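Visitor: Please find the structures below.
Read-outs: derived from the displayed coordinates by stated rules, not from any lab. Just so you know, these numbers come straight off a predicted model, no measurement behind them. Cβ atoms are built from the backbone, for glycine too; each structure is taken alone.
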Structure 1
Amino acid sequence: MGMLTQQKGFTVIELLIAMAMVSIVLAGIYEFFISSSKSYILQNGLVQMQADARAAMDFMVRELRHLCNPAQCGNPVISTNVAANDTISFDRVEDAGYSSGGNTASTLNDSTKTWQAKAFDRSTESAYTARIVSGTGAGEARTISTNTATQLTMTDTWATTPDTTSLYFITINKGFSRTSASDNVLRYKIGAQGANNPLAENITSHTFAQPNANTITITLTARTQNRDPNTGQHRQYTLTETVFRRN
């Protein structure tokens with residue numbers, strides 16, 4: 001007859017100790033996961049903020065590089081809406097060339113162009129302007145009512161009909177601003193009556209300055225959408241660009 005072998009199991013105290021140790025390890029893993037998640041969210045927010053601010057700045061720089069020569073269009077208007085010098089209104093050059101001749105009192109022809117028909121049609125919000133910048137008719141500016149592939153038609157007649165010596169610009173008014181201090185949204189519009197289209201969110205400040213006739217300086221400050229969990233404050237990012245007029 002065989003002998004019974006004595007078997008020894010875990011006591012309740014040992015199980016409790018083991019469970020406590022496992023709980024401590026799991027709690028550490030959880031805290032590490034939470035900390036890593038917060039760090040990832042913060043880093044992602046920083047990257048997104050910087051990307052949005054840079055995209056907005058690049059857009060404004062591209063637009064302002066085509067600023068019309070102040071001698072033909074006057075200086076851009078820098079004004080205040082929410083904060084000092086936070087708004088700019090300017091005439092952007094959309095196209096240029098020499099008239100090919102054959103113009104009437106209310107038309108301007110350029111046979112070298114292939115414009116899309118009605119691309120410069122006047123609307124209730126905005127209007128394109130044809131400006132004679134040199135040659136016959138220099139200094140005249142007329143609102144464009146419509147166009148074909150090679151001809152512009154004006155709403156009013158020319159005082160002096162342009163000819164083949166007439167260099168012209170086609171311009172349109174544009175602007176950048178915030179419409180209120182509470183939404184922190186940088187907006188742009190086309191035309192004096194145009195809609196304020198959102199360009200970038202979480203822009204806490206931006207300013208425009210014109211140190212000389214050919215230069216515009218832009219300073220823009222963005223912030224993260226969420227606060228830093230460690231400091232309780234928003235992270236900020238400031239950009240400054242100097243734009244040199246091409247026209």
Structure 2
Amino acid sequence: MDDLWKVIAEIASTMSSDRIASIADAISELPSAAAFEKAKGAFGPNADRKRLDRLNSSWMSSGAKPSEIAAALRAAAQAVSLMEGKGSVELVWTGPKTGLIPTRQTEQVLIEVIDSARLDLFLVTYVFYRASGITRALNAALKRGAAVRILLESSIEQGGAIKGDSIGGMREAVPGATIYIWDPAARRPSGTAAGAAVHAKCAVADEKLAFITSANLTSAAMERNMELGLLIRQGDVPRRLREHLGALISTKVIAESK
């Protein structure tokens with residue numbers, strides 16, 4: 001039964017406590033493991049399907065009752081919550097596997113951060129291009145009432161550094177988001193010939209979960225590139241990062257894109 005407990009712990013560590021509570025409620029109402037398909041909707045549209053298959057198969061072979069699985073999920077979620085109160089850091093590597101460091105898709109981790117946002121999400125990236133899974137998650141966050149703010153590098157025509165119109169693409173893909181740019185005047189002090197760019201890539205949700213990554217919001221970065229990041233749960237860093245981004249707005253270093 002070791003794999004059953006392991007996959008339950010993995011699920012509890014990668015989903016919000018509210019989501020785990022909903023999953024546990026759905027599973028507790030099942031007659032047996034054979035009816036697991038009926039509870040899959042509780043895991044949400046972005047759940048790791050391979051992980052769900054592992055949970056299903058390991059549960060079937062264990063003989064555990066639905067009430068026992070539900071209780072294990074709730075206990076694992078509480079353990080994760082206690083650990084998060086102390087703060088934890090997870091290394092996120094996307095790319096070639098060596099067996100020395102666990103790998104997780106950058107897209108999967110970023111969606112986890114977005115899905116956790118209930119009040120506020122702040123996302124920073126250099127460029128946006130065809131990241132369809134991320135845009136679905138962002139629109140879902142807006143639908144449940146979270147404020148979504150996105151800082152992007154502006155185009156050359158708008159005083160920025162990139163070719164093309166990432167801002168227009170993002171505005172079309174996530175129409176409810178508030179989009180910010182680095183004010184061209186603020187990034188080019190008097191007497192300075194060279195400009196600067198928004199090269200940071202990060203996301204922070206509700207001052208509780210932060211993801212700092214090398215990945216841009218592009219399909220290549222989400223699906224194919226070698227990318228490295230840190231997922232930080234609770235502690236001081238998510239709060240300080242969100243406060244810093246807010247201060248950039250209040251000091252007018254970054255401004256809403258019109």
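Visitor: Figure out for me which of the structures 1, 2 the number 25.0 belongs to, where mean projected area of the Cα convex hull in nm² was derived from the coordinates. Don't skip to the answer; put the middle values down first.
Guide: On the way: 1: 25.0; 2: 15.1.
So the calculation was done on 1.
Visitor: To which of 1, 2 does the computed value -8500 (helix-only ellipticity at 222 nm (-39500 (n - 2.57) for each DSSP H run of 4 or more, over all residues; to 500)) belong? It would help to have the intermediate numbers written out before the result.
Guide: Values: 1: -8500; 2: -13500.
The structure behind it is 1.
Visitor: Give the label, chosen from 1, 2, of the structure having the highest value of FRET efficiency 1/(1 + (r/R0)^6) of positions 15 and 103 (r between Cβ atoms, R0 = 41 Å, to 0.05). Display every interim value, and only then the final one.
Guide: Numbers: 1: 0.00; 2: 1.00.
Between 1, 2, the highest calculated value is found for 2.
Visitor: If we compute distance in nm of label points 7 Å out along Cα→Cβ at positions 23 and 127 for structures 1, 2, which one ends up with the highest value?
Guide: On the way: 1: 7.9; 2: 3.5.
For this comparison of distance in nm of label points 7 Å out along Cα→Cβ at positions 23 and 127, the top structure is 1.
Visitor: Next question. Identify which of structures 1, 2 gives the largest calculated value of FRET efficiency 1/(1 + (r/R0)^6) of positions 31 and 199 (r between Cβ atoms, R0 = 35 Å, to 0.05). Provide the component values of the computation, followed by the final result.
Guide: Details: 1: 0.30; 2: 0.05.
Biggest value here belongs to 1.
Visitor: When distance in nm of label points 7 Å out along Cα→Cβ at positions 55 and 183 is compared over structures 1, 2, which one is greatest? Walk me through the numbers on the way to the answer.
Guide: On the way: 1: 1.8; 2: 4.7.
Of structures 1, 2, the maximum of distance in nm of label points 7 Å out along Cα→Cβ at positions 55 and 183 occurs in 2.
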